[in-house]
Structure 1
Amino acid sequence: MAATDRGRLRVAVVGVGHFGRHHARILSTLPGVRLEAVVDIDADRASAAAAGTGAVVATDVTELSGRVDAVTLAVPTASHHAVALPFLERGISVLVEKPIARSVVEADALIAAAETSGAVLAVGHTERYNPAVATALPLVQAPRFIEVHRIGTFPARSLDIDVVFDVMIHDLDIVLTAVGEEVETIEAIGVPVLTDRVDIANARLRFPSGCIANLTASRISRDQVRKLRFFQRDAYISIDCAEQEVEGWRVTRGGPDATIAGGRLDVPRGEPLERELADFIHAVSANVPPQVGGADGRRALGLAQRVADAMRHESALDRRPARERER
């Protein structure tokens, strides 16, 4: 169990941009937690996020030495490894926003450091804590086809990474969890539209069991769509992550006719990020694995990288002269 301050876990938030400020907001109210510090290179932004919480404001993570038991990181992906590693090596537990790192090599280094020191390493695949996803996943058994659409408006953040690592990676994690197998083959295409990186992408994944998953992710739409649909033997399950709604339908076979029954399922409402942070705090306090740990983050990152590689391969083929493409 981590050292605590008067029975409360001392936690700092590092990076308080779009996501980090919500980390600070929630952690300042969670039972058993003391929001010890808010760190950001922008002192004004750190002060705004810490206002009213009693947390110390800092602009450098070195100011946290000896003051915290755990940290949550919401810094740019390029800095995940460099910022998280020293904490993990000192036995300080870390929740890092997705993707876990820039590469599986960096992810492996974080996982190894956590295993050596005994620190908890959690990864912010927040959608796994969505009540709708939590309700639906136990119902998914041997799916045959999965259709995913995650479409959103253009963000003012995470433009240092492709839409695959920023947006699609949520669903890659969910699909891997639901199917329970590694992907066998990938077909993918991506297009830069508003940035120099891929802004809209489609991937078709085939699993050894024969299951096919078709995923589309975009950050250039006027609409917000976050839906997953699972088709399996005699059943259909639909998840609306944005509305936190689940529908389940099942075919009952008996006699000459089959009947279809189902509808909307009961889903307890809740803020996914709050559930994620509460799970992290519990994992650190009780010294148990978090629901989404380093290995989960690495697995999703590895698949995202394979999707990105497949997109680049497809793009390279498209750039060949027409005569070569016809061969």
Structure 2
Amino acid sequence: MSAPSSSTADKPAGTRQDLAAFWQSLPDKPLFFSLAALWVVFFQLLGNSTFGYTDTPSLFGWLNYAYNNSSDDAHGRLVPFVVLALVWFKRQELIATPKASWWPALSLVVMGLLLHAAGYVTQQTRVSVIAFFTGLYGLTGLVWGRHWLKASFFPYFLFIFCFPLGTLADKVTFPLRILATKITVGIAHTLLGIDVIQNGTSIWEPTGRFQYEVAAACSGLRSLTAVFALATIYGFVDFRKTWPRLILVAAAFPLALAGNVVRLSTIIIAAETFGQRAGNYVHDSAWFSLLPYLPPFLGLVILGHWLGSRGAQSLPGWGERPA
């Protein structure tokens, strides 16, 4: 039996060394984790004042209820793992960051308390979600300093995707549905030569051969959230200047809309060619449900390449193992 290659054997050892180096680079760990534990316990015991939907005083219990009752918000459970993965990806920069207690960061903790008080009194638990992450971010700065706050802003910023929209999504989904329907009907008329009629968020074939309602679930909000998250990660990982990051994030909306229009257009083409049942198949198929994500992902890759060719520089050493 041959011995394992040195490169294979070195990988676990290297990972353990990196983890040990990262852990050792954090001063005052007992202080931070004690403060963080108190912060978590506070929001566990007094985090939610609305008991009409779920009878729990816990902010985390309320979040679990919100994620369970909205598929468009369920991605919030995955966000902490994404943040941890990006912290690991950025470990060399975080290890090298100077760390010292910085009392001005206490203002973020106070801001979090005030936000939570406002959310608790007005029974707006979503405000308390923002308050929790604001205060926790402030605690990291209080113990490890302003340089840590700057270095960890991303990926910490991604915790914004833990925010559940719930019924607030209706204010976003309805305009998206109207816009996607209007663009799809325009493409059907001008490019595809298919005669269809728009009635609000409905698409009709004049003779009644097929008709579709662009429902809230088809608004593209889920793909918009995914594309916005991907654009944010891509922008912060591959670019260090602000302007290409902003361009990538701003591009998320039109790219996600384009993906949804492609899906709706595909449904219309299938229905026009083979009838309502074919359109229904495309609408219900798990494989075709991935279609809205392809144009945005390709668009981000092309846009990122174009921005790179205009002088945006990649962060040196990210993801590279030290010699």
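Summary table
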| item | result |
| --- | --- |
| Structures 1, 2, by mean count of other Cβ atoms within 10 Å over residues 56-63: label with the highest value | 2 |
| Origin of the value 0.40, where FRET efficiency 1/(1 + (r/R0)^6) of positions 32 and 256 (r between Cβ atoms, R0 = 35 Å, to 0.05) was derived from one of 1, 2 | 2 |
| Entry that produces 15.0 once mean count of other Cβ atoms within 10 Å over residues 200-207 is calculated, selected from 1, 2 | 2 |
| Of the structures 1, 2, the one that 0.30 was derived from, the read-out being FRET efficiency 1/(1 + (r/R0)^6) of positions 88 and 144 (r between Cβ atoms, R0 = 35 Å, to 0.05) | 1 |
| Source structure (of 1, 2) for relative contact order in percent (Cα under 8 Å, 6 or more apart), computed value 18 | 1 |
| For 36, 25, 18 (semi-axes √(5λ) of the Cα gyration tensor in Å, calculated) the corresponding structure among 1, 2 | 1 |
| Computed -9500 for helix-only ellipticity at 222 nm (-39500 (n - 2.57) for each DSSP H run of 4 or more, over all residues; to 500) - originating structure among 1, 2 | 1 |
| When FRET efficiency 1/(1 + (r/R0)^6) of positions 96 and 184 (r between Cβ atoms, R0 = 35 Å, to 0.05) is computed for each of 1, 2, the largest belongs to | 1 |
| Comparison of 1, 2 - label where distance in nm of label points 7 Å out along Cα→Cβ at positions 128 and 248 is highest | 2 |
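Here, each number is a calculation from the coordinates, and none is a lab measurement. On a predicted model such as this, the values are computed, not experimentally measured, just so you know. Cβ atoms are built from the backbone, for glycine too; each structure is taken alone.
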